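Below you'll find a set of structures to go through.
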Structure I
């Protein structure tokens, strides 16, 4: 059901995912501003934003882009936003949320559209639990060239939920409705479901992202090979040990059920996808390993659990990051 309100959106982190979300929302005529950096942000600010891929093509001319920078918002009395979609890498969450909270209206919501663990807690500590929304985003996008974002795969709907306290329901429903109307599958779920979903995504990302980055192959290659399937199974088993120790309600009965779900349901529509972690390494950027397998290893140490496969993957990705930086 439509809410009848039209939120003012801020995309904080106008990379691939942020560009897709913002571009699709703008096609509805919604008010969308962007905070970004680098060649892609400069290109779409000057020449317009193109979005292509499995959900069709969109183009937002440059004159319709409300390009924004941190500096533009620093003076007192600048515009506040009712919905801020935080699309930065996990390593930048605290800095971004610290900045973004000053731009959020009093009754607004800040939505984590991110990978990894501990993002929601960081946002809530800064913006407040009653203004924090968690999202499970499991579509893939990449920058084909500056100014052009491409949607490559979609494994499931975008899920929205309240991980801590109830938030502004009109805004939460408006966000869901706007995403659906724009062409992005989306639904609102309960508190328990959103926590289960983010851990489900962690299972997916931890199983595929570091291996794809280390071996420099698409997801489909990992599922077709007996050796990599064996590694994936053990990664999953270790994560389930950590979830059990932390009392996490997983959306799957056990490690074996999720392993078969990954191979039979999640991998087929994403066989050609290249891990975002691989894209980060190729571009000389820091990856999100600390919020994925690295976070699993940290939780395991706190719980007195041994997770050698997740530990090893974390160390190898960190080595590859440093090697690429030189």
Structure II
């Protein structure tokens, strides 16, 4: 029961602070004209969203970090290496996304940082992660518990960390295309990893990681008050990259890396739809989807935006329940 009480407290704290943050930051974003530039290649219905404040990820990033600080000062949580790694990646990816958003707003286009620059920064983040992970006694192995199979990766585990960080952050970013879609799916994913983390009693700081998950769930729910259709603010790369980086980090720290493909199944499907579409167009000049990623395909079929989001929520929730059952019970 204490675990449930802590989870409820964390979500409530994150939610209340996110609501307050929205009331503060949204007017500031409007004042400084930090608005979204909508691509003309997307469904025409999106054109009415032109100028909507972006970089709204601060609405759930700030409450999560501030709540952690309050809990630490109150001695409700302890500082440890694993929590440091998680917070470092969360902040680093938020800064990366924030810089990218700022450049897009300043230049009034959707280009932002170059791919090379982004990759180099993410390499540095992965190297810091790998250093502290190994220094803290982390194992550079990939484990398939269902098959009782352990694959030693050695120094290439650092490359695996980079791959997971880059892949997950970009997958979450790609999914951020409809009001409330990315925020809701991320909240579902963090609930799943919060439950899984609390089952990892062998892991240093497992309770702190779980509390982080539930704090961000509450903060995301607060953010959705402003981001649900019709959205008053978008999270931008500032928010989506931070969420993806944090999800990948928790998956690695809890040694549930493979569960990420299930928990983040919708993110994976969205990314695959984009990759398949690009491949078919470049190689065969044909399309499998009317538009990619997948949520835009449903839009082209004249689905209501809310109906698409609800469908994706249901799929995400079902996949999360499967991952929780496997990761905690079986």
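Taking helix-only ellipticity at 222 nm (-39500 (n - 2.57) for each DSSP H run of 4 or more, over all residues; to 500) from the coordinates of each of I, II, which one would give -23000? Of the structures listed, the value fits II. Ranked by distance in nm of label points 7 Å out along Cα→Cβ at positions 187 and 267, structures I, II are led by I, which has the greatest value. To test your reading of the models, identify which of I, II gives 4.9 for distance in nm of label points 7 Å out along Cα→Cβ at positions 27 and 163 when calculated. Here the read-out was taken from II. Matching task: 0.25 is the computed value of FRET efficiency 1/(1 + (r/R0)^6) of positions 83 and 259 (r between Cβ atoms, R0 = 30 Å, to 0.05). Pick the structure from I, II. Here the read-out was taken from I. For the set I, II, ranking by relative contact order in percent (Cα under 8 Å, 6 or more apart) places II highest. With respect to mean count of other Cβ atoms within 10 Å over residues 19-26, the largest value across structures I, II is given by I.
Here, each number is a calculation from the coordinates, and none is a lab measurement. Just so it is clear, the model here is predicted, and its values are computed rather than measured. Cβ atoms are built from the backbone, for glycine too; each structure is taken alone.
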